[in-house]
1. If distance in nm of label points 7 Å out along Cα→Cβ at positions 72 and 88 is calculated from each of 1, 2, which structure is the one that comes out at 2.6?
2. Supply the structure label, taken from 1, 2, corresponding to log10 I(q)/I(0) by the Debye sum over Cα atoms at q = 0.13 Å⁻¹, for residues 32-95 alone with the calculated value -0.43.
3. Determine which structure produced the value -0.83, -1.48 for log10 I(q)/I(0) by the Debye sum over Cα atoms at q = 0.15, 0.22 Å⁻¹, calculated from the coordinates; the candidates are 1, 2.
4. Given -8500 as the derived value for helix-only ellipticity at 222 nm (-39500 (n - 2.57) for each DSSP H run of 4 or more, over all residues; to 500), which of the supplied structures 1, 2 does it correspond to?
5. Once distance in nm of label points 7 Å out along Cα→Cβ at positions 64 and 80 is calculated for all of 1, 2, which comes out largest?
6. Of the structures labelled 1, 2, which one yields 5.1 when distance in nm of label points 7 Å out along Cα→Cβ at positions 16 and 48 is computed from its coordinates?
7. Supply the structure label, taken from 1, 2, corresponding to relative contact order in percent (Cα under 8 Å, 6 or more apart) with the calculated value 18.
Structure 1
């Protein structure tokens, strides 16, 4: 399972509209994200900056699935007016991906971040 993080930026004055939309994410979009293998998806905001974090089996595959998803296309069209470019977006980047520099696994996980066999399971 990959841990993925990236940044987005909301236009000035659009934070409340963005948050309101995310209080009512479409059930069909949530179901599709789950079907595509997304879990533990969180979005954090500080001012105009957004930090998005998720677990997914294969992020490359997810981006391909989302690119052809009609539900995702409609959601992105709805959200597009709320965003502005991330200031340090590199040439050729579509998302401002974050590089993981530290990870502390929980007690039920080994050093690799993967769940250890039998850990936390009923016996």
Structure 2
């Protein structure tokens, strides 16, 4: 006697397991999208802080030695507030100023730069 297997297709259990695996994968993918968005925001803040710091360092380089003094400033870019702190410590014996520039966003230090300005004798 010849028997023919007429079971074609998937069982309900197989379909449910496949749907569960697909759902877990989609949930994992959607959580990565949120992480990706936060990473892009942080990257944008760091890039903008670097641009602000570059502009401030350019001002310091172009200022005369006597004009390099402590100052604080605030700038707003794309609804984010950036605080700029410039601290100048003079070494009178060696005729240079150690300048520290700190950029903060939302109260967190984003970037910090140290610069030494030497007094030029003309």
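1. Matching structure: 1.
2. Working through the options, I get structure 1.
3. Working through the options, I get structure 1.
4. Working: 1: -8500; 2: -15500.
It was calculated from structure 1.
5. Going through 1, 2 one by one, distance in nm of label points 7 Å out along Cα→Cβ at positions 64 and 80 is largest in 2.
6. 2
7. It must be structure 2, since only it matches.
None of the figures in this text is laboratory data; all of them are computed from the coordinates on show. Note that this is a predicted model, so its numbers are computed, not measured. Cβ atoms are built from the backbone, for glycine too; each structure is taken alone.
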